[in-house]
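Each structure below appears as structure tokens.
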Structure P
Amino acid sequence: MIVDYAIEGAPIDKSKYQELGFTFGDLDVRKREKKSKSGKNDGFEIVCDFTGFLINNENDVLTVFPKHFPAKKENIENDSHLLFNVLMKAQNKKPVSMIGQNTTNNFQSDYPFDPFFRVYDYFSEFGLLFEDRKLIKPNQGGRIKWKETISKGEFYVERGKTVLFPFYYERKYNFSTFLTEAMIFAIDYTLMKFKYFIDLSDTGREFPDFDFLGSKDYVVEVLHSYKETEFKDSKIELLDALIAFFTQIKAGGNYYLKHYSFKSVWENMVEEFLNGNFESFTSGELKLKSNVRKALFKKPTFYPNSLNDSHYFQPDYYFVDELRNQIIFDAKYYSKVHGMNYKQICYNMFLEGYIGKEYPDNTKPSAVFPKSVLSGMGGYPTSDISYYGYIERERSSKSIAPKYNNVFSALILPSEERKRRQHFQLSSIYAEGDPNLFISEEYFNIKEVMQYYVNNRFVITNDK
């Protein structure tokens, strides 16, 4: 059962969970300074430093939710299932694969999920693998086999008539093989261990008596021998999946599934959420509408440094709306915002006078120039210096003007509920009122973003 939950970035009673049989790795927790209300150091606390799951020998589960997840005891099973599906999609961009031994440093699991799902794919399409055998026996019904009846039966004379008896019949039977039981073990053992996360049906068969975990080397050897005599592609793929499953699976019952950089997952989830639900950015506020799909945010690259064309910046999400406003969002996976976000402020300053992507950032060979530039410069620009000089002259003469009206900018952060607040507005001491130097903080309910990421369903709550 799922016995408890923790939150990434929040204090955790490590010893309490160790007593319950949960094992923590070196990267799972860290010490953090505690601050008193006066701001002074008040000792240290242990905080959780990953998102995911720990499973002990008793098959108990400790769920670690991402920062600011609105966790409640009464919803822990459904919420754990949601988190599992998010991690699966984030790792694969499709239902589970590539999880097991071949994982990234950020995402780690010691359970062979990828082979399991490949076995389950075979099971879903073809069912369990059985060996068809034909048995020919007397008096069992079915199709009469005359050859066997004549050769094995006996002739009797009854009431003056010759009678052949018994009749031999042919009937097909599906016999369980070693492969069948290997499939049953891989599927049903996994669903038993992860029944709170994986919503799939078991095989419906009796669990094998054979000790697959205690005989892993023998199992793999037998599976390889089967593969050597198999020519059908689907069965070879099944055998490869079973071999990988029994090679990777541990004999013990302690398992884990951890993500050490949920920041990247948050960024992917926010992109899908914005592309589905962005309505507008009005009066410094981001407005959402369920599945309106008005925007397609991208992550373009800009090269603003005329002295070094390898220097660039990339906003997380960039979109130009129907009113020719540049919308720039940056996802931040913070527990709390500290200080000014200089990078976001620079984005606004760089793009305030932007003349548009039709004018290349530099004269690299791949650059495609508008006809006006080719005409004005008498051909393709030969250097960055001459190209930038031409653009500067055209700007001065008003022949080229900024293409967009405004730059609207915000930080997107996880929260227990939807809310917003101002992050930065340039003081009049430093410039005359500049609407482009305003940045807001938009807080999204992280649970809603996760739900949308999994099933594209979103119900707006508190978007005022």
Structure Q
Amino acid sequence: MEEDAIVGIFTLCVFFGLLVASDRKLIPQQVLPLQSLMVLAALAFLALSLLAGKPLTRGTLFSVTTLHPITATLTGFLLAGTVEAAGGFQAAGRLLRMAGQSRWLGLPGAVFLLVNLPNLFAMPCGRVWAAALMPLVLMLSKGVVLATGNATLGPAIVVGFIINAAASCGPSPLGGIGMMGEGMAGYLPRSFANHMQWSIMVSTVLCMFFCAKMFKISAPIREELQPVETVLPPTAWFSCLCFFVGMSAIFLVEPPIPLQALLLMLTFVVMLVGKVSLQDMLAGISFHPLTAMIAGFMVAGALVVSGGFDAFNDILLFVAKNIPFGYALVGMVLVYVPLIFPMPCGRILSTSLLPGVLLFGQEVSRATGFELAVPLLLVPFLLSCAASCGPSQLGGIGGIGEGNLRLKAGVFTMPQQLSLFIGVAISGLSVVVFGVSTAFPGVSQSILFIISSIACAMATNHLFEQPFWYPGGLLAGLLAGILMVVL
């Protein structure tokens, strides 16, 4: 075996070994966070490559780095931090709570819209919505338990919101994980979004059912979750209005202006309306996903230099060619790797493994002649990456809900993983049936999205002990389906 191949296989094995060790908590996150571990691994891989005589050029090192999702992520976080500082997200939560008390939506309708809100208006990181709306989610879950006497419905609402928020960074046009795959594979922005959003909605409802009916997870009612009415300033409501109207206009009109420029303009408007200072805006930015993305790009570049991705592709092709249904089975395992080893941020695996997944998809397309092989692999893989921070026990979003409900750490992991395994498969099926396009969804696809949304709302009605045809839930399902199609 050539020395170059040995170095590539060695670095690839070390990379996966570090992932497994972190996932199994053999490397404590308190001692060495995963981002730091990936940076150290990247430096070690580069040093080993230099010792082996491999050429190290700037073009090779940054060949897997795409600037568009990076700049979109940065501007997306600026916008999210500004809206958060202005109280816009709290105002959105207050509106949903008031809608739930009305006779139009009722409790099931409000719950359905609340748990799906992160997916419909996706931020570059699900932690943005999780941090802003978790107090409302907890209060609503307590209200449901008191109204129904069913202690399993409270955790079901929380885990539904958690999985939706975690996965929402996949279809986000503000620098979400899906944009990295679109950019690297040469697709236009938002080519993967519709397939992901539909799957996330189905996974959310399934997760709530698994939590309440299969695992029967219950939590005691906490007295401190009593609603505390705080008067929001008018600027919070104006900021909320500017955010939703501005984002809807960007998606609907699609002006011939770079997305980053539009987001900066909207950020400036919200700053003025909400009277937000620069310091307050920066305080609302989450740096965790940014550092994860940088660490992922670094280790991906190091694996390119060391030949790790070449070895990865050779191993996958060897296995695929020598077992029955090889390409299908290898592809299935590949897209589920992020859910099998969930990381605290999906950008770690998405940035580090995306070049290898893309290479394998291109090889499958050449070998089988199936033109959709690349998106068929990328969309489910990126959705798995995005959603994996929900069930992750290494500091994922799921821990926020478990901690607030005083549940044992990891109790939400299995309901999320089971529902995501189904949802990821649905996203792949959607790619095969509808193909990949940035255009407005066709009539058949739009009808399917709306019918699926209404069906999910009917299931939510049943879960919350209302008739399937409860009008509030049906109205919420129709509204969510229309928003999913339009936005």
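Worth pointing out:
- Answer label among P, Q for the case where distance in nm of label points 7 Å out along Cα→Cβ at positions 218 and 306, calculated from the coordinates, equals 7.8: P
- The maximum of distance in nm of label points 7 Å out along Cα→Cβ at positions 170 and 202 over structures P, Q, that is, the highest value, falls on P.
- Label whose coordinates, when helix-only ellipticity at 222 nm (-39500 (n - 2.57) for each DSSP H run of 4 or more, over all residues; to 500) is calculated, return -24000 (choices P, Q): Q
- Answer label among P, Q for the case where mean count of other Cβ atoms within 10 Å over residues 106-113, calculated from the coordinates, equals 20.1: P
- Entry that produces 23.1 once mean projected area of the Cα convex hull in nm² is calculated, selected from P, Q: Q
- Computing log10 I(q)/I(0) by the Debye sum over Cα atoms at q = 0.09, 0.11, 0.16, 0.18 Å⁻¹, for residues 90-297 alone across structures P, Q gives -0.59, -0.73, -1.06, -1.21 for structure P.
- Structure (P, Q) behind the derived value 11.2 of mean projected area of the Cα convex hull in nm², for residues 18-129 alone: Q
- Structure with the greatest value (metric relative contact order in percent (Cα under 8 Å, 6 or more apart), set P, Q): Q
Taken together, the values in this text are just the output of simple stated rules run on the coordinates, not laboratory data. Just so you know, these numbers come straight off a predicted model, no measurement behind them. Cβ atoms are built from the backbone, for glycine too; each structure is taken alone.
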